[in-house]
Each structure stands twice: as C-alpha cells, then as structure tokens.
1. Computing mean count of other Cβ atoms within 10 Å over residues 79-86 gives 23.1 for which of P, Q?
2. When mean count of other Cβ atoms within 10 Å over residues 71-78 is computed for each of P, Q, which one produces 22.8?
3. A value of 2.5 was computed for distance in nm of label points 7 Å out along Cα→Cβ at positions 7 and 255; which of P, Q is the source structure?
4. Comparing Cα Rg over 2.2 N^0.38 Å across P, Q, which structure shows the greatest value?
5. Say we calculate relative contact order in percent (Cα under 8 Å, 6 or more apart) for every structure; which of P, Q gives the highest result?
Structure P
Amino acid sequence: MPYGIQQPAISGQIAKLEKDLDAALFRRRPFRLTPAGERLFTEIEPFFCGLRDLANHVRGSASNHLRLAAPAIVLRDYLPKIAVRFKRRYRDFRLTLHDANQAGAEELLRKGEIDIAITELEGTPSPAINSRILLRVPLALLIPISRKVNRVQDLFSNGVAHENLISLPAEEVISKQFHSGLTKLKLAWTPTIEVASLELVELYTSLGFGLGLSVALPRPAHKGGLRCLPLTALPPLKIAALWTGQLQQLPAVLLQEINVAIRPWGQSRRV
C-alpha cells in the first residue's frame, strides 16, 4: 500500500470511486481488473510512475540515478562498459541494478522501483508498459568442439533426442520458445538438468553433463572447449526495453548506448 495509507482507507476510497464512476473496477475473488478498471489503470499509471521524478522536473534538474532491471548475463557481460561511460559523463551518477526476467521487470516497473528494463520478451507486455524490441537473437546449443553436429535435427532419432539437455527452467522464455519450436518440427527433448542461469548451463555443459540450451550472443570464449550452434530453424529470442510513462533522460541515453553497442552484431538481427 503506497504512502503509508492503510488497507481499509484504500478500500473505502475505491468503493467511493466505483460509486462515482458507476462502474466496477475489479473483481475481488480472484482479483482481476474489469475492462473499466483496465482503462482507468492505463490512464493514471503514467502519472503515478512519474511522481518519483516530479521534484527534479519542477526544479529544472534531472536525476542522475539510473535504476535498471535485466538478466544476470546482461548485467555482468554487457552493462559494465556502458556504466563506465555514464559515470564519466554524469556528475554524481548512481546506479541501481536488479536481476530480473520479464515478469519480474514488469512488476518492478509497476511498483515504480526501476526506470527501465532490458529483458527477453514473451508476447505483449502488460497495459501501460511501453516496449521496444532491440534485438532478435538466435537460440543456440552449447556443444563440445569435438562433436560433429551441424543442425539440431542431427541430435534426434524418430523425433526423440538421444542426448542429455541442460536448460533453464520450463517457465523461462528461452525454454518455452525452444520447446515450442521443436514441437513445430515434430521433435521432443526433455531436459535432464534444469539450472537457474545461462552461466550454469555453460558450466554443466563444460563438465560433460549434456548439451546446453543458450543464446547466440557475442561474448568471450565459452568454457571447457565448447562451441555455439545457432538454432536458425527455431524462432529467435526477442530482447526488448520496457518502461512506463515518458522515457526520461538517462534511460533514453541508455537505449542510445545499447543501439551503438549492438550495431556490429548484424543489422539483420536488429529492429
């Protein structure tokens, strides 16, 4: 509950608002917004999300605090160089980072706890959340260099894989897109090991536990003599920026920096 207001007071205000509007705004059990509630939420959320920066705008100054959510691989391998440039460019630059997937990022945006998120995109974001696709990245398998495998179909017999698969949990976007793509090819591959991060996928693949499901992002050499096999027959992973309300100065500059950084990765993968 925001601003220290207690739940009974909020319930009373909502009941009064519904009476004034002559419309139900949400269903109690299970909780969900009605169409009227969705419309109202879409209209007012940008205002409340902008309250955190209102004082700075009134004073004519801009906040040099950037609050960002992204998966760990982005925070570790791709953000530091951009953050160093921000530190040189902006006086008293501050940075707050959250390790989050799309669902976690959207929740942080709704709470006003971050300014922008860079994350994988599944479907359409929630109402009042703006999105911009930055890159389309092929899914990939991590395979020992010694293995002579040139396409994912080489790993299957009668539609079933004959190798162990190491992947993220089933609810992650990468896993969903991988198995959805296999289904369209009439293939099935049940993971043997599920881990919490792409770093652990790489580690356990290098230890010989199986083949790893990852993405074909340009990055330093893989561990343990592994190579990356892009799965071009499957739909690519969409990487997108998410934000609410009007995009402020620092998040806007961040997107510019990201566009410059990904330019060498190939125009065919950008949007």
Structure Q
Amino acid sequence: MSILTVGRIEYLNILPVYYYFDQHIGQDKDIKIINNIPAKLNALLEQGEIDLGPISAFSYAQNAEKYLLIPDLSVSSIGKVRSIYLFSKKPIEELTDAKIALTNASATSVHLLKIILEKYYKCRPTYSKMNPELDSMLQTNDAALLIGDDAFIDVSDFKPSLYKYDLGEVWNQITGYSMTFAVWAVRKDSIARCADKIREIYQAFMVSKELSEKYKCEIVEIADRKYNRGFQFWDEYYSGLNYDLTTNIVAGLNKYLMDAYECGYLPRPIEAEIWRDAYVTNR
C-alpha cells in the first residue's frame, strides 16, 4: 500500500483532535504526518503532496471540485474564537479608507475580515500581506489581522489604546451564524486510491476527538507551557471551539461561502460537500 500523507496545523487550536491521534497513528508506517501553517497546508493539499487534513475553509471552496469534506470535523466557533483578532487603532466602523495588514498564514480569516468590512460595514480598505508580527504590521497600517498562535498576545499592557475585535464574535453578532475556520478535506483522487485506509484515519480522528475531554489537563498543560496564560484562559479557549461539522455548522459555513461569492472572492457559489462513504465500515 502506498503511504498516505496527513496534514496537521501547527497551531494549538488543533490539539484536542490530534493529541491522542498523534500518539497512536504515528506508529502506522503507512501514514506520514506533515505539520505546517494553514496557508502551507492549503497549498500542499492542492498540489497533491498531502492526501487529507485540515485546511482553511476558503481553500476548500477554491478547490471544491477536487475535494470532499471529511464528516464530523472542523474548527468552528459560535461567537468568540479567541485566536483570530483584528487589532485596530480606530473603531471598526471607521476603517472606511484604512490600511490593513493581513496575516500571510491563512485564507479563511483574511476573507472573513474582508467580508465583514466590505459587506457589512461598507468599508473599502487597502490591504497588504505581512509576516504576523503586530508591531511591524502597525508601523505603517491602521489595523492588523493575527490568527492562531500569533494572536495569543495581551496588548493591554503595551498597547492599551488598540481596539481588539474577535472575528468569530463579530461574525456571529452580524449574521447569527457559527463560523468555520478550518475543515478536514480529502482529495477525491486519494479516495479512489485508498478509501479503506482513509476510513481508518477518519475513525482514528473520531476516537481522538472523543477522548479529548479525558486528556484535557494534558492538552492545557501543553498549551500553557508554550504560552503561559493559565488554566482558566485555556479552559475558556478550548471550550469556545467546536470540532464538529453539524447541520448548523455547515449552514454557517455555507453562509460564509455565499458571502465570499457575493463579495467577488469566489468565482461561483459553493456549498459544502461531505464524503458520506466515510461512514462505511471496512469489510
């Protein structure tokens, strides 16, 4: 059997899905795991260098003809996501002609910000992509978007005048929907090549996700060793994330994708398509 390559986002938001998975699937010689930021994983899946894994929801839409969504898996929030922030020198409604620095690490959050500003606040900012470092981004810009681990910074001490907007919360307040930032996608040609093995990987993800509550203390300890924010911070952070792909979450994802199309960021309307055969047991 050929080796299957599985992507893994190197942000802490993915730990509850991968903590147990990492320890057990790593023993399988037929599986190779590649860690990287969302933007890089987006490119690797598109190029066929990985077979499946978490990618930006926007990247899924760009390649929907080549991918299916793996069921029951996403990184979503209903309200605050606590790791995707717009830091701004002025209120969000005053960013009409602003200069905004965008992280170069993702696609979903970048387009979410553009949708919020352009469709709902009627702003027409000028955007530039930069490395995710807040001081540098704000030197020549009015606002900056940071995501993932780069957003785990407390600006209240050294930049108390900055406005801080959680984009998951803003989206929910405006639309009433959940927001899906990452999905697990699988290439259709990979399914054709080794569907049974991919089903095994899917089941391993399901087991790992179910066990995440049991390993919550270990997960929090790992996160806190990297960013010393305390148990309460990480408990609230992980409690605010949803790793499912329910009907309501898919509705929120489809709303985001339709808004992206209406704003001109997708060439055609896209709706999420889930790989239903993932549920078929091996025989």
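Throughout, read-outs are computed from the coordinates displayed, never taken from laboratory work. Only a predicted model underlies this, so the values are computations on that prediction, with no experimental measurement involved. Cβ atoms are built from the backbone, for glycine too; each structure is taken alone.
1. Q
2. Corresponding structure: Q.
3. Derived from Q, not from the others.
4. Largest value of Cα Rg over 2.2 N^0.38 Å: P.
5. The maximum falls on structure Q.
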